[in-house]
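Just below sit the structures, each encoded as structure tokens.
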Structure I
Amino acid sequence: MKLTTEDGVVGWGEQRALPSWSYETAETMAVVIERHLRPILLELTPFDVELFHQRAAKRLSPAVSNGFPFARAAVDVAMHDAAGKLAGVPVHALLGGKTTDEIALCSAIGVGDPETVREHAAQSADYAAYKVKIGGDPDADAAAIRTVAEVAGGKPIWLDANQSYRPSALRQLLDRTSDIRTIHCVEQPVPSTDTLAMQRLRGLIDLPIAIDEGSFSAQDLARVIRLDAADLVVVKICKSGGLRNALKTAQTALSGGLEILASGLTDCGIAFAAALHVFSQLELALPAELNGPELLADLYVEGLDITKAVATVPTAPGLGVQVDEERIRAESIDLAFH
């Protein structure tokens, strides 16, 4: 989305709609932004981020967690971009300042047969870690994990089940891969609605468990911590509803003794840059799984510096990237609604 101030300063926001991961679609995001968030924005400045979220939460009930967080996150990113440009500082300075200049990236390996997995892992040799998708089949998943481990050469492996496992099947998988010492953790092994199953799993397996889909907000994570149901939390700007909300989740994690994993949803350059600003402030358990540059042919921005799977945190005002608006408009689709 494009936000323009009265002074003509432009802020860009982006979040990827992925209905198979969460309920928001491109259509719902467009409607929510146009009909519900735009009227709020017209009464504010780009610096009024907290007030924006307060009013958005009243207008779009958060129910048990964040209300339309992807749409709100897109607006939030645009507000930060515009605010940084108005102030003449990078976004990370608005958030308190970076603690690192560079962020190492983690390669994302999808579910597939061993040869496909081996080829992808070999092509990702520059990456400092591997995130391996697993799909609920202990035999097939064990073969994929073993293949990556053979190629990884001692680099850490982060398993992501995307809610696909039952506790008994997960124990089978871990038994079959128990000799692979580089497996660091397993992410969201069971359905996001079953936090008690996460709690039980922690008592059954030795591998640290990360929560992702089961925690969209700092409030969600506080409940997870009270139940002692996770060892790590995956922080994403999209599910948090924005940059500061992502940092609130991270601070809640640290207060509860959880480690932090950084991730996104195969973002283009605007959201990728926003993630660099946020994660430059945090101590991460593993390299960040921000896989847009790895998996997408075009990020639609200039100004990113990524060398050998290490991203430099932008230092120019705002997000620090230049958006190719002409190319975006040329490849956009019409989301007509009335």
Structure II
Amino acid sequence: MADSVKDRIMLQIFRCFCVVTLIVFAASCAPNLAMQKQAEDFVGKAGQYLGAAKKVKAGEKYPDQFEKARKDYEIAKDFLEKQKAEQAIQPAENSVKTSETLLRQYYREEIIPNAEKLMKAIKAKVGDDIDNPLNDQIPDLEGILSRAKEMETMKGAIATDLVLDSTRKFLIAGDSLESITSEELKSDVSFDIGKYELSDEGRVALEAFAGNIIAGKNRYKEKYPDDTIVIKSRIVGYTDQIGFDEKKPLFKEISSGIEDRIPKEQPERRQFLNKRLAEFRARAISSHLEGFIKKGEESRLKITPEIIGKGEDIPPGVAEPYPTNDPRRRVCKIYNFMVRE
């Protein structure tokens, strides 16, 4: 009986010892985990800032600063890989600070003076073409210019994030202007009557246009071999004001699955269906264009299409009068440009 009591006491002591050991071990691990997380965050941030500096080729303009930021980043990353988190933090912080200084300097000396020039060049290129996707870059460039004075008084991470955002938008605007190409396909030639699939003539015309895009893509790949190239396309479809014979296959095809959304009354019914036809034709062009561009493509390449059906709206540049069956309105406009990720 005494032995049994003694055994129970010893078991309880052993359990208490195990619990205390676990608590001590967990308490000792917690700071290590926190330190590891802190080091990972600093090294990640250093890599992000250095990557931004590399993307704008700041190393060519400020080689000494860029090299210092790069070396500190490599040292920090090496410490982190060797599980020396505490030693990784200081060089990572140094890299971040150097990159911050470099990026702000680039912002003042390159982006601010050139943003207005770039905006003027885009406006001259666009003219009155409201469909041109370059229009989307103008508000971003205006925002960069409006924040210029504000940025000078800001400090810390918020200011650097704004520099990074402004730099990204500036590069996208510049890439877009440099690479944009456009084409207009006339529906009477590019599509058979009563169809939304491309005709043989339409495919030939589209393949010729795709050849220009592919040539531009190859130039970009040579110029920026380390970047993923994103080809952005916008296809805008227009129609005339002719109504539909609802007994024919075209009506069934473009209304399938959305019968409850089609207006009952005219002219809203006709307008809705013509907008739908414009979307179908724009989508057909996008599909064929992507096929031509991706043929044999194995490198890092993304294609992002935007399909817009404007139906009976008047295309830019078409002067009055506008007859109901005006062939000038039966067009699909194609825009393509490239940006880097």
Structure III
Amino acid sequence: TLAGRSRDSYDAATERRPELKAAGFQALDIGDKAAVKAALSGFDLVIHAAGPFQRSENHNVLEAAIEARTAYLDVSDDVTYSERSRDTYAAAAVAAGVPAVISAGIYPGVSNLMAAHIVSIARKEYNEDWSFRDTPEPGGFEPSWLRYSYYTAGTGGAGPTILATSVLLAGEDVKVYKDGQEFIQPPLSNPRSVDFGPGIGRHGLFLYNLPETVSAFKYMKVGGASARFATAPFFWNWLMWLTARVVPRTLLTNPNFAMSFAKAIGPLVAPIDKIVGEAVAMKVEVELSDGRGTKKDAAGIFVHRRLSESVGVCIAAFAASMLRGHADAGVWYPE
């Protein structure tokens, strides 16, 4: 079942993917916790994709899932929202026997798993069959720096929600980590040129405040971590850079303003999206050291022609894994 406040979103989704009509539609407002809990009755898993998550304090879907004992998955890309989900609800989820995986889209989500895989290989945590060893094999390398780099052409086919998210993130200071210490940087600062390889090429990216940076530091125990993003054409990045420095923070942190702004520029964005497409690329770079003076670098790259399709595939992979029972009770980041 696809649920939401407006049937228009359902109709748009089924127009793109006619096979989704078999799922049916249910009108639902996530502001009504009782209605959400009632809607979850009889379901094995709920996927919460009703963003933007920035500035939201509504955890009704997670609360209802725990009470209904329904597995939960969300695609939050907001540090505060994701951290609150884990800190506030982890114990209740364990007590109820409910697995909940947060920030499990493409980025954050699959990007976290790419990083975790690189780190586990470096630490020699795997057996030959890729199962985890009880204790790491001696001689491994420890990560000292983890860089998440993301690129999406245009809005990636995601419409006004991703534009609103970009506006809200332009109003957030950025958490980065270096040598085990947290530092705060301005949004869309510290540009870095990243080569995503054939088909995507090299792009200049800017710092954004994203949850995978925090989870890498807290849970993967990486001493240095940052996340950067950029879109195409490049003047959209200049516009967001200017927005972060000219528009008052009181507006940039207002979800109503962000959505109104996104809808206002939507007609300008749509024709450009048709030209630039919706390719997406992720690059995860890890600097490693064995503690005895030997250092090496490792990286993973993900590229897809369509962000909208690749996001769906990534979320479906997480959902399938959870339905197979591969997630323990509690609230977890993907890694």
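Mean projected area of the Cα convex hull in nm² computed as 17.8: which structure among I, II, III?
Label of the originating structure: III.
If you rank structures I, II, III by Cα Rg over 2.2 N^0.38 Å, for residues 60-115 alone, which sits at the top with the largest value?
Structure I comes out on top.
Figure out for me which of the structures I, II, III the number 3.3 belongs to, where distance in nm of label points 7 Å out along Cα→Cβ at positions 100 and 188 was derived from the coordinates.
III
I have 16.6 for mean count of other Cβ atoms within 10 Å over residues 236-243, calculated from one of the structures I, II, III. Which structure is it?
Here the read-out was taken from III.
Of the structures labelled I, II, III, one was used to calculate Cα Rg over 2.2 N^0.38 Å, for residues 132-267 alone, giving 1.02. Name it.
I
Between I, II, III, which one scores greatest on distance in nm of label points 7 Å out along Cα→Cβ at positions 148 and 196?
Top value of distance in nm of label points 7 Å out along Cα→Cβ at positions 148 and 196 goes to structure II.
Where a number appears in this text, it was derived from the coordinates with a stated rule and is not lab data. Small disclaimer: the values here were computed from a predicted structure and weren't measured. Cβ atoms are built from the backbone, for glycine too; each structure is taken alone.
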